[in-house]
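What follows is a set of structures for review.
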Structure 1
Amino acid sequence: MRHYTAAFLLALGLAAPVLAEDAKPFTDASVIDLTQLLTPPPADDSAQTKAELETVLKVQAERTDATAARAKADDEEDVWVFADVIANPAFTAEKLPKFAAFFDRVVATEGEVVDPAKKTWARQRPYLVSDKVEPLLEKKKSGAYPSGHSTVGTLMAIVLSNMLPEKRAAIMARAAEYRQNRVVAGMHYPSDIVAGEISGTVIAARIMGQDDFKAEYEAAKTELRGALGM
């Protein structure tokens, strides 16, 4: 399965997607307080964390060059990570300006909701607990729980699959791989991923009922399906 990285897009002469810094989130932690919705993460010295650490190390031992490259590429947090399953040359920010701007807002929403919970719980990432963990990406000191990538991947997949129900199975499978790649990369524990999947689902359910979301969603969906010839 191919992944269209920024380098790949540039090689094709296409502009690499960049998240708009001024993208307005659809909601924030004052509306969706994950600390009141999720089970707190296990303590760093708990039996569960120790068991999860063994899982991270097992996944690390099984990494191949191909799976490692895939996990590194999936450090990107934007809707274009689904380009391989959409499999259409029109699926670019350049050709889909309304769609791109809409998903910038979707992505911005994740940080506004998740980051406060990460700070509250401050769960250490696997490589901070054990020096046996060799992360594939630059080390972060931000909290591990819930996984922001898993949250945004799930959130984007739900919204995108609603726009393209014909590709729902492929989109959701890609989101599952995207989440698991955070473990492959040594950045998260499995429970961080599960919490992220729940968080993304909760955020999607909340914002899909908002008037501002509905208006921009319909415009983005129309543009997308038209460009893809669907």
Structure 2
Amino acid sequence: MFSPPFRDRYDAGRFLATKLTAFANRPEVLVLALPRGGVPVAFEVARALHAPLDVFLVRKLGVPGHRELAMGAIASGGVRVLNVDLIRRLGIAPQAVEAVIAEEQAELARRERTYRGGRPPLEVRGRTVILVDDGLATGSTMRAAAQALRQQQAGRIVVAVPIAPPETCTELETEVDEVVCALTPEPFYAVGLWYQDFSQTTDEEVHDLLARSVQPPPVSASSR
């Protein structure tokens, strides 16, 4: 009888962290989670590496009338990535593109408020960013996140996931600085198959994990 390798996302995060020990205790390292499922995984990674944790929100921009087809994405920090060739080929009017962006921007802003509770996003410029999710299938969301981080001038981008198909990991290697896929089973089928508990991560859980991960600033000698 098949037994999935991961009990839940926290278990997967602890396992993934064992593959990332080279990044432990490095002040330039920042762990960014793709909500919502990536947050419990990233929480364990950040704790093991003694690195700060934040979320990196990405919203797919669906083609009007065919929302499952992505014509781009928006991400935390006001970043937008557009597939100009696809938009031109389908003849999508600029105002239609802007309408989709406005709709997704509103949802992104709502999630930012819900998850961070008013805290500003962490600065990524010049930092080594470890992008974490609970797994990859096609990798389209992770790819959009990586493109957005490039626009924000992250110094080094590392994609890290507990489970993914080998071909997706290989494809991502051409787009980021390093890819760490802890397990790459074949055949793959779906991310949830590899978890005993793959129940949905809630907004409240994301908020609580981010709040728990916030490190108090060090007390300087002059303020003691």
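Can you spot which of 1, 2 the value 0.4 was calculated from, given it is distance in nm of label points 7 Å out along Cα→Cβ at positions 32 and 152? The read-out comes from structure 2. Out of 1, 2, which one gives 52, 41, 30 for Cα extents along the principal axes in Å as computed from the coordinates? Value 52, 41, 30 for Cα extents along the principal axes in Å corresponds to 1 out of 1, 2.
For relative contact order in percent (Cα under 8 Å, 6 or more apart), which of the structures 1, 2 scores highest?
With respect to relative contact order in percent (Cα under 8 Å, 6 or more apart), the highest-scoring structure among 1, 2 is 1.
State the single structure among 1, 2 that was used to calculate helix-only ellipticity at 222 nm (-39500 (n - 2.57) for each DSSP H run of 4 or more, over all residues; to 500), giving -11000. The correct label is 2. Given a value of 21.4 for mean count of other Cβ atoms within 10 Å over residues 104-111, calculated from one of 1, 2, which structure does it belong to? Derived from 1, not from the others.
Given that FRET efficiency 1/(1 + (r/R0)^6) of positions 72 and 192 (r between Cβ atoms, R0 = 25 Å, to 0.05), derived from a single structure, equals 0.40, which label among 1, 2 identifies that structure? Checking each candidate, the match is 2. Work out distance in nm of label points 7 Å out along Cα→Cβ at positions 40 and 120 for each of structures 1, 2, then name the structure with the largest result. Answer by largest value of distance in nm of label points 7 Å out along Cα→Cβ at positions 40 and 120: 2.
Quick note: the coordinates plus some simple rules give every number you see, no bench work behind them. Note that the structure is a prediction, hence the values are computed from the model and not measured. Cβ atoms are built from the backbone, for glycine too; each structure is taken alone.
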